[in-house]
Structure 1
Amino acid sequence: MAIPGLTVVVPIYNEEASIAAVIDEWLDAFAREGVACRLLTINDGSTDASLSILRQLQSQFPEQVVIIDKLHSGHGQSCRAGYEAALQVGSPWILQIDSDGQCDPAFFPQFWAKREEANCIFGARVARDDGLLRRWISVACRWLVALVTGRDLKDPNVPYRLIARAALRQALHRVPKDFELQNIALALALKRDRVLRWAYVPIRFRARHSGASRMSLPKIARLGVQMLSQIHTVAE
């Protein structure tokens with residue numbers, strides 16, 4: 001099988017109501033841009049019909065949809081598993097998106113167009129349809145990370161990011177595998193590499209296609225404390 005120009009990492013946990021629509025709209029977006037892609041769908045031990053739906057999608061798009069089925073370990077570890085698998089595919093570019101429909105493929109052409117000028121192309125959520133609380137959580141995360149590390153990551157946990165394979169491979173080596181919030185740790189590791197060139201695409205973050213977020217205030221607080229205690233373990 002030929003190496004595609006783009007590998008897409010899609011962590012999934014109990015998204016039976018949205019995953020088919022998300023995969024369909026993204027495959028349409030890649031086709032419009034003429035981008036050969038492979039979607040790594042990371043099923044994080046879903047207890048609903050997500051895996052069954054993914055198998056149907058794989059039978060429909062056998063050259064594009066790959067299923068990685070794993071025991072439930074959380075979003076961060078699913079991202080990590082997806083990144084590691086994406087590096088094995090060999091595509092020059094790796095895109096991460098979420099599976100709940102919040103990442104709008106309408107912005108993808110802007111990401112793809114910036115490949116000549118940057119190694120790391122991250123979304124910056126300038127508008128959000130998922131509520132004021134989630135906006136303030138992102139703001140707090142940005143400034144806490146900046147305070148502790150001295151690096152402004154702008155939107156450190158944004159799940160809409162396009163990274164050159166070589167840059168991802170180097171940065172991932174510097175992120176401990178047990179770091180809970182892998183997206184934040186990876187953004188920091190990338191930012192610390194002074195050779196890399198960055199670009200940001202202003203995006204609107206949509207509301208979820210369906211269902212409610214599984215993040216609660218106690219869980220957010222726990223993850224915040226854990227992040228601050230682990231952040232020093234990300235290698236320079």
Structure 2
Amino acid sequence: MRIFVAGGTGVIGRVLVPMLVAAGHDVTGTTRSAEHAQRLTAQGARPVIVDVYDANALRSAVLAARPEVVAHQLTDLAGGFSPDDLARNARLRRIGTANLVAAAEAAGARRLIAQSIAWLYADGPLPHDETHPLRTPTDAPSDESLRGILELERLVLESGAFEGIVLRYGALYGPGSGADEADAPIPRVSVDGAARAALLAVEHGASGIYNVVDANDRVSNARARRELGWRP
């Protein structure tokens with residue numbers, strides 16, 4: 001299957017790409033640097049150097065790849081988690097996702113898998129499942145991440161041109177994440193576990209939202225286990 005991984009050298013992308021290649025898929029991965037493009041080539045993927053904010057260049061790249069599935073693993077958190085970093089990441093989730101969705105629609109992709117986060121549920125009975133609402137954002141700068149997530153999920157799930165899959169990851173731990181399991185807050189998930197969920201979502205699961213988290217008493221992973229066949 002032809003897979004286009006946006007963010008192919010990010011924390012999850014660098015693990016997901018070799019998983020997809022090993023599973024026999026034809027993988028195109030994006031990056032913004034020539035150095036990282038070499039990593040994609042070494043992993044057996046076809047690299048594309050493109051900026052997600054360049055809508056025309058991104059559209060051309062996706063059209064050339066002719067993907068059946070697009071995997072959105074883009075973030076902008078290389079600098080850390082300061083308010084400015086979170087604002088940049090929220091902007092990527094709004095504008096970058098809109099550009100990627102438009103490109104996927106133009107290319108006729110049948111499925112788009114996007115990463116979200118699993119710790120923004122509104123107060124309510126525990127454990128939270130995917131039918132529970134997220135918090136309502138305020139105008140406070142601290143809610144910029146929440147506004148970005150809400151827009152990302154809306155764009156992916158309401159397109160109508162493809163099957164939209166949203167994977168709500170717990171806080172990541174493991175290689176590249178900057179955290180060990182003991183340091184990551186609950187809900188959490190390993191980088192490897194998050195990548196495996198995206199791999200499974202290529203061929204499994206109906207459109208919708210899936211919590212991808214280690215077993216805990218706050219957020220349920222039952223749907224991912226049942227419909228994706230995922231295990232932490």
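Throughout, read-outs are computed from the coordinates displayed, never taken from laboratory work. Keep in mind the model is a prediction, meaning the values are calculated, not measured. Cβ atoms are built from the backbone, for glycine too; each structure is taken alone.
For structures 1, 2, which has the highest computed value of distance in nm of label points 7 Å out along Cα→Cβ at positions 21 and 165?
1
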Work out which structure the value -13000 belongs to, where helix-only ellipticity at 222 nm (-39500 (n - 2.57) for each DSSP H run of 4 or more, over all residues; to 500) was derived from one of 1, 2.
1
Which of 1, 2 yields 1.5 for distance in nm of label points 7 Å out along Cα→Cβ at positions 109 and 205, as computed?
2
To test your reading of the models, identify which of 1, 2 gives 1.8 for distance in nm of label points 7 Å out along Cα→Cβ at positions 5 and 77 when calculated.
2
Label whose coordinates, when FRET efficiency 1/(1 + (r/R0)^6) of positions 37 and 181 (r between Cβ atoms, R0 = 30 Å, to 0.05) is calculated, return 0.70 (choices 1, 2)
1
Which one of 1, 2 has relative contact order in percent (Cα under 8 Å, 6 or more apart), as calculated from the coordinates, equal to 18?
2
